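Below are structures written as structure tokens.
Just so you know, all these numbers are worked out from the coordinates, no wet-lab data involved. Everything quoted here is computed from the prediction, not taken from an experiment. Cβ atoms are built from the backbone, for glycine too; each structure is taken alone.
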Structure I
Amino acid sequence: MNGGYRALAGRIRLELDELARVVERVGRIWAVSTLSPDDFLVDAAALNLHGYYAGLERVFSSIAVRLDRSLPTGDAWHVELLRQMAAEVPGVRPPVIDAALLDQLDRYRGFRHVVRNVYSYRLDPRQIGSLVDDLDSMHALLLVELLEFAERVELIGDAED
């Protein structure tokens, strides 16, 4: 079973590398969009913000499936998955993220829903700008918490050896 824990920790680290690339890409797109009247750049930033949260959901889903053995279902599964990651699962794992990060991530989760359900020309550039402005600091917190969690996952696997 130890290999499964190591694989999960490795997957978390791999996804964090990918998420860092998305953060950098969002920043570059947004910087150019502020200098250009082309609203397609706003769409590109929105798409990448969506991709960021989708990548994070892949991490959370892996944790839910492999450790918790419980992936939420139903219409509100995205909200429930995020809440599940902020909760301790007694005897299985500590919280993956803290409550403050949960609140920050919930904004990105909500925006992911908007991007999937609204025509791109209706996206609010001010909302996108706010999310872009907060992305670097939020990602830095996420990075710390998920790397710490990955280390804990490896320790759980080592303890089962």
Structure II
Amino acid sequence: MSTKFQIDTLDKKILAIIKNNARIPFLEVARECKISGAAVHQRVQRLIKIGVIKGTQFILDPKRLGYHTCAFMGIFLEKASMFKDVVEELGKIPEVTECHYIMGNYSIFVKVFARDNEHLKQILLERVQVIKGITRTETLISLEQSLERQINIE
């Protein structure tokens, strides 16, 4: 189900500016858009209210925090009906940073950060593969993240 929200050219310009720097003062955005700071504030609040903007956050660098291994894990489930329970258990593992319900070979695809390969092995054996409903996993280790960006604003 797709819901289309009314976003005009000015909204798109504001989004393009703030998506690259969520900490930019609204007055700077207002100057660039040639409107008042209050108008920027009102528009951003509306975009938050309708769910176009999901929030703001600081982005942590996993490597600087000691997590040098990034891996993606495909998870096979015993039964599709076990999805919610498995996701709930995966959510209790702090190193799991993303979880997707997907179509294809796997039922669930997760992103995991570990300090090193030994730590990843520990997460797999002691935390993930013991979850009721998981029949097996396949793990891919990322060698480098070459691209990360927000969705384009058209």
Structure III
Amino acid sequence: MEKLRGFEIAKGFEDKNITMPERKTKYSAGYDVCAAEDCVIEPLKKGDKPVLVKTGIKAYMQDDEYLMLCNRSSNPGKKGLILANSVGIVDADYYGNPDNDGLIMYAFYNIKSEPVEIKKGDVIGQAIFQKFLTIDNDTAEGMRIGGFGSTSK
């Protein structure tokens, strides 16, 4: 069977009993993604960097696809968790990169006044595979050489 798109355990998480993403209903667009380990997200203070919550997974896909990382709809209201980048984009060439093997992480801010505890196995977001289009005179030839946040380097 040809591999078109899917999820795998990222290097370093093989023995961590990672919960693989899954759709809960037949017509769900998103795959529920879980945290790979316990963590605490402190309330946001000016100048704070987002907390990167590891999932223990990586995603493979076709060259003209990307994986959109979305917040869980209940996170802002119930837990005060918002995505620092509004929506995450995982490019096809992020898979297996030499820095972190393509480990998917969610970048959260906590907008509530109390710390938020995330437990290993908690659903933290959704992941949706999408196609993308390029313009007629696209000349992109660069190659990814790193992991998280490395596209422009």
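For relative contact order in percent (Cα under 8 Å, 6 or more apart), which of I, II, III scores largest?
Largest calculated value belongs to I.
Using FRET efficiency 1/(1 + (r/R0)^6) of positions 44 and 132 (r between Cβ atoms, R0 = 30 Å, to 0.05), single out the structure from I, II, III with the greatest value.
I
Could you figure out which one of I, II, III the value 1.06 for Cα Rg over 2.2 N^0.38 Å, for residues 60-99 alone was computed from?
Value 1.06 for Cα Rg over 2.2 N^0.38 Å, for residues 60-99 alone corresponds to I out of I, II, III.
Of the structures labelled I, II, III, which one yields -9000 when helix-only ellipticity at 222 nm (-39500 (n - 2.57) for each DSSP H run of 4 or more, over all residues; to 500) is computed from its coordinates?
Source structure for this number: II.
Thinking of I, II, III, which structure, once percent of Cα pairs over 29 Å apart is computed, gives back 40?
Structure II accounts for this read-out.
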